[in-house]
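Before anything else, here is the set of structures, which you'll find just below.
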Structure P
Amino acid sequence: MIFKTKGIILRAFPYSESSIIVKIFTKEFGVKSYILKGSRKTKSKLRSNIFQPLYILELEAYNNPKRDLQIITEAKVYYDLTPLFSNIKKTTLAFFISDIINQCLREEEKNEELYDFIQEKIKTLNALESNYSTFHLYFLIELSEHLGFQPMNNYSQENQYFDLSKGYFLRTNPIHSNHLNEKDSSLFSSFLLSQNPYSENKNPITFTKEEKTKILNILIKFYETHLLSPNSIKSHEILTTILH
């Protein structure tokens, strides 16, 4: 049976000379993989160029729970992302975000709240004309809340060491190595205290290039501690070079 759903492209790669396989976070069915037979041919009605990371599509597709690869019969762009992919810095941000989402949502079931959150963030990034150099940092914090492991900001004069495993600040320096030193803990707390300018329509908090890079590395380590495999995210290195 054919169903209609919206979907966010997470990843696409060639399969044979004429087809591609695409991983999509759909609103109705969660994360699904689809095979687009013949989509790389010039006469195909399914244009492979719209199956790019973070593209939001309207889909008509089969959904057979017994099959690993589903089949798409119709696909069209739901939301125009031309402003996003016409800007090299925002494009780099988009590929980083799609990399994170792809790694985090491996076997995700239907989750409309999470889908709506990601779709809205894509639209926000698309609309931004400037001041987006911390967008990915706030996105990671908000995404961690949706995924169930948001860091707690209980930093104080007594609690000065952020434990990456526990997700909150401790009174004493942990014995294990998976924690931040006092200086980095203070920086991370300041970031957690800052208001998200992209949600509150305020000017972004000012962080230096070095501080933004440090915060990003902390967040990547935090994600690796709770969800991702070590060194599974590589796109942040390019992001740091271009954006920070």
Structure Q
Amino acid sequence: MSFKGILFDLGSTLIEFDNTEWDKLERACVQQGYEFLVKRGYKIPDWETFGKTFLTEFHQAWQKAQESLIEVKLPEWVANFLVRYGISSPDGFSLEFLKLYYEPISKQITLIDGVKEVLEHFKKQNFKIGLISNSSFPTEFHIEELKNYEIINFFEETLFSYDFGLRKPHPDLFKNVLNKLKLKPQETVFIGDRLIEDVSGPQKVGMKAILKYKKERDYSAPVVPDYVVNNLSELPEVIRKFK
């Protein structure tokens, strides 16, 4: 059967989010939020105590989301976290906090080489193109990134776990986009950089899955991709071979 659809992951597949050491980046993010609270006059602990508590508890929440596949939504999580300091967040407060929190990330992200050319290729080949991504951040943050890099119009469907409530590799995310695009799993290919979320997940619903290799990523899971590429420019030839 010929392929009619191609679905992409976002982070480290189309856009690189961790061009900076992630531990340092996270601390910079929390510090932005901390300074926002200090300027507002809230009585909160010293920076080291606040930062350590915030990151420790968020990592625990994120790990729980990894295991349960139920997404942790950062605006809600931040609002609940701040209650202990007597901060009852009015509408939009935690989102304002998060926009500042996200600034260090947004300043260092880059579009991965070859993205536009590959998307243009598959668009010309009349492929239906979709995007499925895990994110605890509000979807509007990522839609803005897709607009800024002028690639949003390539996608007929985009689905973020923040909106859907479940994380990859839960099969319902893949089934949702396949249904919306009116695609059968066996005529669709998924591309992403993680073995469990982007290879095992799609394969279990019947799709082919191509691993976009990322240096220093942990690939020890017992999952075998249908193909591995180092660069997106390899995709047209790989998919031609599948046919």
Structure R
Amino acid sequence: MFGVKRFIGKIEGTVAFVEGEELVHLKSVLRLKEGDEVCVVNGDGKDYLGKISKIDKNYAKVDVISSKISEICPKNDISLFIAATKREKLEIIVQKAVELGVKKLFMFESEFSTMKLSSEKISRYEKIMFSATKQCERADFMSIEIVSFKQMLALFGKKQTKLFANEREGEDFNFASLKTAKDIGILIGCEGGFSQNEKAQILQLKPENISLGQRILRAETAAILLTGMASIISGN
């Protein structure tokens, strides 16, 4: 659907509604009119193509013409676990995680984290997620959740393929082995990495203890690099 503008909205039968900031973008930025064709997504993995039938003060009504399962939605279950780092870096990671096909993003505080996480910040990250979802034409929504370090260990430990970016202490890894991986967990520390105690707890889960090269990477660089490689090689 190249050229068709995409919006986050609600689907009710054969009708879609665009509201809030999405409505402002539709009316005031793009200046779309009744009769214009748009695509609405609500996170269920489908693209809903339709025409605007009414633009009101509080909503735009779209008559759905057709819907289909998106071919762009991630095929595998990739979860990214990221230790809290600076706000602007987390925002970059959220955006790129969506583009690279991450299904679930878990944020947690580690001993060297430079920022405190709070549920109030989730709305900001979700706004970035929605924007990235439209940009890369996904029809599903990446979930974002704040968890404790203990909860992170439990969730990461359940993944079939566990990739731990361990600076200075990681080992060479055969990335070709990811071709058949379907359930992948990627663990990235903040700048400063993990404490020895934290590393010991992580290594007890027997993850792939991965080196990303001799140079020390920023947290956002490591997250983008490892997630991108896992996504492409696994056919995500």
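Comparing Cα Rg over 2.2 N^0.38 Å, for residues 78-149 alone across structures P, Q, R, the highest figure comes from Q. Quick check on the output: -13500 is helix-only ellipticity at 222 nm (-39500 (n - 2.57) for each DSSP H run of 4 or more, over all residues; to 500), derived from one of P, Q, R. Which one produced it? The correct label is Q.
Relative contact order in percent (Cα under 8 Å, 6 or more apart) was computed and gave 15; which structure, P, Q, R, did it come from? Computing relative contact order in percent (Cα under 8 Å, 6 or more apart) on every structure in P, Q, R gives 15 only for P.
Readers should treat all values here as calculations from the given coordinates under stated rules, not as data from a laboratory. Quick caveat, the model's predicted, so the values are computed rather than measured.
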